[in-house]
1. Quick one: distance in nm of label points 7 Å out along Cα→Cβ at positions 35 and 139 came out at 3.5 when computed from one of P, Q, R, so which one is it?
2. Mean count of other Cβ atoms within 10 Å over residues 59-66 was computed and gave 12.5; which structure, P, Q, R, did it come from?
3. Just checking, which of P, Q, R has the largest value of relative contact order in percent (Cα under 8 Å, 6 or more apart)?
4. Quick check: -8500 is what I get for helix-only ellipticity at 222 nm (-39500 (n - 2.57) for each DSSP H run of 4 or more, over all residues; to 500), calculated from one of P, Q, R. Which structure matches?
5. Matching task: 8, 24, 20, 14, 12, 10, 7, 4, 1, 0 is the computed value of P(r) over Cα pairs in 10 Å bins from 0, in percent. Pick the structure from P, Q, R.
Structure P
Amino acid sequence: MNYTIEKMKEFDWNDVVTIYLEGINTGIATFQNSIPTFEEWNNGHINSCRLVAKSKEKVLGFAALSATSSRPVYSGVAEVSIYIGKNHRGLGIGQSLMMSLIKLSEENNFWTLQSGIIRENISSIRLHKKCGFREIGIREKVAKMDTGKWHDTVLMERRSKIVGIN
């Protein structure tokens, strides 16, 4: 499949929302249970590190970073969000997006990327490992979904080999 990795623009939001809702509907991609407004999402994500995978102007997936803390000592640490449209999973788009996000994050002085992944989301855990993340722990029964089911999260991180090494 032919696609490009591009910086996310506000006009991509409608496609991004569709993909995000598909993730919500899996029950294992996020603890979010409703779609935020663009303004809410925009305020929670780092402007310089937002990407989309596109084919013929249609968004196939997206990846973005959000700050983990407002403290200056953590300015190079960010949380990864990555979602691939349900009809485009398993085609390597996630790996391309993640590797592009890693490169972009390093260009923007991020030394650590982290993710908290719902334990049942095996494909996301596998993707993160392929892209150089390591498992650093498990948070047991950290979130209770609307269904009443408790979920564990797998904590993963990737430390840059070029930013913050001194």
Structure Q
Amino acid sequence: MNYFELFEIPVTLKHDTSQLKQKFYALSRKYHPDFYTQENDFEQAEALEISSQVNKAFKVFQNRDETIKYVLQLKGLLEEEEKYALPPDFLMEMMDLNEQLMDAKMEDDLIATEKIKKSIADIQEEIYQPVKQIVEGYEEGKTTDTELLKAKEYYYKKKYLNRILATMQ
């Protein structure tokens, strides 16, 4: 059973957060291991497993990038630890950003660091625009693999940018 089936929601890349929270709380109550202490070992283990899956699913659904990753994995379009080749022009831009960041760190230049953060935010918006309609309008059975592959490239670019941001913390 995948996370969408568990939550009884349609496969989507962007969720209604209030509906998602309600479903999470209902499933958490239903499968909480404390309610199965009087049951046999099999039912206790099953409740524990489902409870764990509910928590994992909710964590994935709360993060748009993780949801995109999960759907791409469900569709067989992304493998764990995949070596994805990003476009050379994007990598050159990232190399320039990394150099600027190293210079700013060496000079302890907070203004330059903030400018880099702003540049990263701008790039994130720029890379999201071409996939915005795909992410926000995803429909199971209608959205094509070609469109999902665009979302995959977005996912990897965003992941790269997030790693740069993490080094700035």
Structure R
Amino acid sequence: MKNLKIIGLLLALMMLGASANAEELKIGVVNAGAVLEKSPQKTQALSRLEKEFLSRSKSLEKKHKALRASQEKLAQDGAILSADERKATERNILSEQRELKRLQDEYSEDLSIRRNEELRKLEKEIAETIISLAKKEAYDLVVYQGVIYASERADMTPQVLEMLKAKAK
């Protein structure tokens, strides 16, 4: 798949080169990792996720502490409990463990889904910003992902980050 992208890019460059003969192509490169890492939108998205999942996280932590307290109480009082009381307490703790694991799994899955949604929104906004900058600056070709090397002259990453910072305000 990656090889197909590279071949397609090379074909596009050759076609552009052939049609532009005497004209110089304006080519730009955007470092996807740097844009994702440094954009203020990423910080905002992480903050939104943290707020959204804060109550569930605290609830899970509270249940975890309660379970630990039950286990410690059983360890301390286990010798003085009757066999039936001990079995009932052990079953109750096992049930609480299962419930906590289920809730933790749901929490992780929901957080992962929301994180992916936020990432898709961010990637869409970055792509729109790159296209806007490319049209404004009259670039003939912009490469966003899959770049092995790019000179500073072709690197549009700082301009893209500046536009994203301006949008975030």
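None of the figures in this text is laboratory data; all of them are computed from the coordinates on show. This structure is a prediction, so every number in the text was calculated from the model and none was measured. Cβ atoms are built from the backbone, for glycine too; each structure is taken alone.
1. Working: P: 2.6; Q: 3.5; R: 0.7.
Comparing all candidates, it corresponds to Q.
2. Details: P: 23.2; Q: 15.1; R: 12.5.
Derived from R, not from the others.
3. On the way: P: 20; Q: 26; R: 51.
Of structures P, Q, R, the maximum of relative contact order in percent (Cα under 8 Å, 6 or more apart) occurs in R.
4. P
5. Working: P: 10, 39, 39, 11, 0; Q: 9, 30, 27, 20, 11, 3, 0; R: 8, 24, 20, 14, 12, 10, 7, 4, 1, 0.
The value was obtained from structure R.
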